[in-house]
1. Could you tell me which structure in I, II was used to calculate percent of Cα pairs over 12 Å apart, for residues 399-454 alone as 62?
2. Suppose you compute helix-only ellipticity at 222 nm (-39500 (n - 2.57) for each DSSP H run of 4 or more, over all residues; to 500) for every structure in I, II: which one lands on -8500?
3. Comparing distance in nm of label points 7 Å out along Cα→Cβ at positions 199 and 383 across I, II, which is largest?
4. If distance in nm of label points 7 Å out along Cα→Cβ at positions 119 and 615 computes to 7.0, which of I, II did it come from?
5. Have a look at I, II and say which one yields 15, 43, 35, 7, 0 for P(r) over Cα pairs in 20 Å bins from 0, in percent, as calculated.
6. Could you figure out which one of I, II the value 5.6 for distance in nm of label points 7 Å out along Cα→Cβ at positions 87 and 631 was computed from?
7. Using Rg/Rh (Cα atoms, Kirkwood Rh), for residues 423-566 alone, single out the structure from I, II with the greatest value.
Structure I
Amino acid sequence: MADLLASLNPEQTQAVTLPPQHALILAGAGSGKTRVLTTRIAWLVETGQLDPHAVLAVTFTNKAAKEMLARLSVMLPISLRGMWMGTFHGLCNRLLRAHHKDAGLPALFQILDSADQLASIKRLLKTLNVDDEKYPPRELQHFINAQKEQGVRAAAVEAYDDFTRRRVALYAEYEAQCQRESVVDFAELLLRTYELLTRNEPVRRHYQRRFRHILVDEFQDTNVLQYRWLKLLATGDADTPGACLFCVGDDDQSIYRFRGAEVGNMLAFEREFKVPNVIRLEQNYRSCGNILDAANAIIAHNTQRLGKQLWTDRGEGEPIRVYQAFTDLDEARWVVDEVQSLVRDGMSRADIALLYRSNAQSRVLEHQLFSAGVSYRVYGGLRFFERQEVKHALAYLRLIANPDDDTAFARVANFPTRGIGARSMEALQDAARTFNGSLYGTVPHLSGKPRKALEPFVALIEQLRQQTAGLPLPEAVEHVLDGSGLRVHYLSLKEKDGRERLENLDELISAANNFVAENEAPTAGADHPLLADFLAHASLEAGDHQADAGEDAVQLMTVHAAKGLEFDAVFLSGVEEGLFPHENSAREVDGLEEERRLMYVAVTRARRRLYVSLAQSRMLHGQTRYCVRSRFLDEIPVGLTKWLSPAQPVRAVQERSGAYATPRASSVHARGAPARDLGGLRIGQAVQHARFGVGTIVSAEGSGADARVQINFGPQGMKWLLLGVAKLDPV
């Protein structure tokens, strides 16, 4: 027994050796929560308080479940084969297989993954002749899953308008289709299990009696239905005493609200179960003191938290290095130079991470790494030029450069959908073989329905070729994004996925701008200046230059993807208002608090060194932005940072408008915003608008009578206003 507890600190030991009762363990970043969870199970078994078959341990990933089982197998000299340990979905699948008749399912029901579910919804819409432009399949998928994660069937959804009523009807049709085909999606696994346990008392009592201890990992990431599912199993009565809930999580790392995570479950659990023990694991075994002090200072600005203070006995370590570049290209060059310096000093590339708030930011970093010959890997995602929406846009550009490109033609002939079916494409391919020509050139030789379906697409490409002839490359790219229908298509998704894809499309315009800046002037009189060279450049950067699995390579990822990981050195780029925190957070309830939790996660990924960078101007989403540094940077105590560029004074905050701070005009000049004629106004200045209220100027374009400014109006969002029309009063 002493061996089990020997490696634990006092707070971990207290958590592991609690008597049988409900407990909430607030486990800070790097505080050893997995060790506590596994040792708790081992201790209960070793002390004879628990049979292994009476444990229900819930994780959020299969990887975490396997790690816990591996650790337990070392701690306990017994077989663990019958132990119920796994993800919510995995455990629900196991329970439904055992009680499929009671759940209204066949024994061999199949599970739809996310891609299969989307294909099923598309098939349903086609069968019902539903306009998928008005009801996009991905948006309907998101709607259905969101209802299920709230525990709401189609019959119970409240609809107050015709559009929602139609979506509810489609939800009901989808449920009926899945039942006919004996399939369930991921959200259905949990909902079907919850409904089974709710209405079937014998089954519910069986599992309430069986599971005496329920342990939950990453409790802050549970959604509404998952929490209700746990409560149902843990709640007993006079005949069946409830199980003890041992919930481990960190409310400061709750960053998945867009997936349905409800950080309020932690407070609800403490209140509803009258939890007698809330234990804080605050000793961090990962990072140096300065990094933890910065994380503590940042997260302290959130008001809706249970509260804890990370500390370490590893010493203060090095200061946080801060760099302000003139442009995003300068920032990326500096990051890559620092990475190369670390590697020369002996640090492994795999121990270096480049983090960013938005996927679109990876492009400029990838370009500089590629140019410098530094091996890298995009973790949990695709490189910029490999992303679906970017490849679609490049396919249109390739057709403009060369209409006989059959691969590009086949990729986008029916994307976005324009009524070109598989039979029409087969007829075209057969005809192309007969005439020994390209797909594009063979369309006039078709007849009947295939020709009628394909001629409008050929006409579209011809129109785009004519309209972009002679245009500068960035303008040509932007015109193609609009004229092809790609932008409208992704705009219709109305969800996080659609927003990120739109950002990547806009970033392709930035890539074109940078390419023009880095290359010689195009040949005079060229119909499409630099287009062929740009497409070759895109193909080269999308080639096999990403590091292979197991190769020593720098890791690139979003902050969301970095959760749960740690690195010796972390570079966090783009720490600017409107980017991090993201501008959308101003329009969301508690959006700024979640952004701050995301910043907390980013900071605590670093073990030894943390680099924070920003740019005075940034080409992002096809526009040049003149940037104001993030409030999160100002929330780090000055004594913890070391500026590698001329230090900027801490921003003075006059007042807050919605989620964003409104800085005083006196601090603008120090941020280095480029001078321009804005009628006496400046980047970073607070202004009053009659309709939108108080906001902060964050970007500008043009000058004099043609100048327009981008203003952050907090809850009213970001607005572009023409200075010659809008009446703006300095605050």
Structure II
Amino acid sequence: MATGFCYNIAVNDKRGIESQMNIAKFISAGIMAASVCAFAEDARWIWYPGDYGIWWGNELQSERLQWGARLTPFWPLYEPHSRVLFRKDVKLDADEPLEIRCDGNAAVCWWDANGGYTESAALLGKFTLPKNARAIEIKIQNNARPPAVWVKGPHLVSDSTWNVTWTATGDSREDVPCDSSARYTDPATPPGLAKLPTSEKKPVWVKSYKETHLIADFGEETYGYLRLLDVKGSGAVKIIYAESESEMYAEDLTYTTPGALDGWEMIELSEAKEFRREIAHGFRYIHVIPASGDVSVGGVSMDYETKGMPVRGAFRCSDDELNRIWDVAVHTLDLTCREVFIEGVKRDHWVWSGDAVQSFLMNYYVFGDYDGCRDTLWTLRGKDPVKMHLNRIMDYTFYWFDAVERYRLYSGDPFFARQVYPRMKTLMEFALARLDGEGRPADRDGDWMFIDWAPKPLPNNGGVTSFEQMLLVRALEATAGVARDIGDKEDAESYLEHAKKLRAEIVPRYWNAEKGALMHMIYNDGRVDPMVTRYPNMFGLFYGYFDEAQKASVVKNVMLNDDVMKIQTPYMRFYELEALCAIGLQSEVLKEMKAYWGGMLKLGATSFWELYNPEEKGEAHYAMYGRRFGKSLCHAWGASPVYLVGRYYLGVTPTAPGFAKYEVKPCLGGLEWMEGTVPAPFGSIRVKADAKGVTVESDGGEGTLVMADGRRVPVPAGKAVTVPSAR
């Protein structure tokens, strides 16, 4: 029997692992520049749903550098299946010659029209599927990476229309659609051996320091593989990877020092003229310190690594500072978008749900990297059984459900709902089991209610916060939406009934008429905490909890009231400014963006930070968590202006999955003019607006331009529509 080529590496054998490394050296990166969901197209590598998201997440999260060592997450990490079975039903008019490539040990089998079953145990060449075949199955086992397969014939190709299961027979057989990506179509390069593209980047200056030390500035926040040049002698060097100049010079801090450096490590060098660090780091500045022996380093450079995504979104306007803010936000987001979306390139280098779900929204308006969003959702969710809330944080679990439904809306992915729903349901069962007797979210067994890093402690324990209850309602609504998508009417109705009950009681239960706002928390004994916070009130604005009078009261008494505790993190500024945009206060938001993100730029930021307090001075800007340089200066949640601009100034939002239908509701918000592009699965949506009118043009979808005076104008695909402003 003729067979097809297969990677047949003994993956548990040291020699096999070395072979993999050698193969990787000679395989071209060959990764497509765009990662747009394009379903059922050319042959591509396919794998069990979520397994590569989990695997990539594990790889990245193991690279966090802190106190000179690798620091792994404190929540469970899951493993991909080591053996899976791929299946595709077929109906052939003639024999089908196939090329089959497998990452792992493999066997191919097929079923004929009479129920006969044939199996070939060795898959080593071309393969012909006979015309009487009615289904083809490929079994693959790989202990080093997720099993994957690539198939191409005249009519049959591997894509997400194939099904896969980790069981062979019986009631537990799943047969869910495979994962795939337009990035991985090269038959010679399985996803686990593909590398993100790199380019050489040299520092803007390199200097000798203290005679034997070397310091360098790469001019901006970077991410990649450090190269030590002109290495002489042997011994150890200490490398400080710094995001600020102050940190670069703080060589006295060690792992035993309170407030120790987060980004340094010791490297042994031995008679190497050039040394490349094979683990990527985030940094701007480098400090090389000889620590032992007679070693010296004459220079540094780096292999700068990005995901290679084109910036498909665009924005320019009459305000040069806002243009600069948009550019730096894009750079920040680009650095944190790897195979999956990490929190920060230097610290934490982990995948946090609260950060990731904001990265998804920013990404939808800049890169349109739907694969990255899907894979990160899998990284966060992991596998069953559920052992704790995502990242151990209750609100981060609730955000995840909302992100799943939004992914479906923006991407139009026809497969993900069916793939993810079983794990969506078991995570919801876990969350519901931890509610109080009234079905409200209460702290249980050390569950962390994070909400935000606030200037003063938030009362979160011993009762129910209005904010967490709102997030639970949204999670239930999102899960009901996905259940409805896959035809599970009973589940959808059950989740909606619970959501309606909890939603209906929020305003009556938490509203304080005297303060004209929602209160933060009610304790288990019935006491109402007197604290008013922005969090539930701003979420209530864009989740539609208030009537017009209550809305006006919240805006006056909370959102525009400086006496209510201010938000300092870009994380919650994201939602605060979204709430203001949702009620039409873009002019106020423009001022806030210029003051907050513009304030970081005035301090020399080349990427946006984890937290910014304009009242701090000097080195205090870099401190956090009780550590002198503990703050991340390139943090995913810092890039939110790109979402705010695309969603609420250009005003583009999908109203049907994949932008099949969408609205454009532009708002200048204090700008004289603006123009921009929003990516969509079918191409782009382009918007221009000034005081005279608006022009919209789209490559696809059924659009509606909504003017400020309420006029609704259809936008046909491929045609530019210009509408003058009302006089």
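1. The correct label is I.
2. Only structure II yields this read-out.
3. Numbers: I: 5.2; II: 3.9.
Sorting by distance in nm of label points 7 Å out along Cα→Cβ at positions 199 and 383 in descending order puts I first.
4. Derived from the structure labelled II.
5. The value was obtained from structure I.
6. Values: I: 3.5; II: 5.6.
Answer for the origin of the read-out: II.
7. Working: I: 1.06; II: 0.98.
Structure I gives the largest value of Rg/Rh (Cα atoms, Kirkwood Rh), for residues 423-566 alone among I, II.
Just so you know, all these numbers are worked out from the coordinates, no wet-lab data involved. For clarity, every value in this text was computed on a predicted model and none was experimentally measured. Cβ atoms are built from the backbone, for glycine too; each structure is taken alone.
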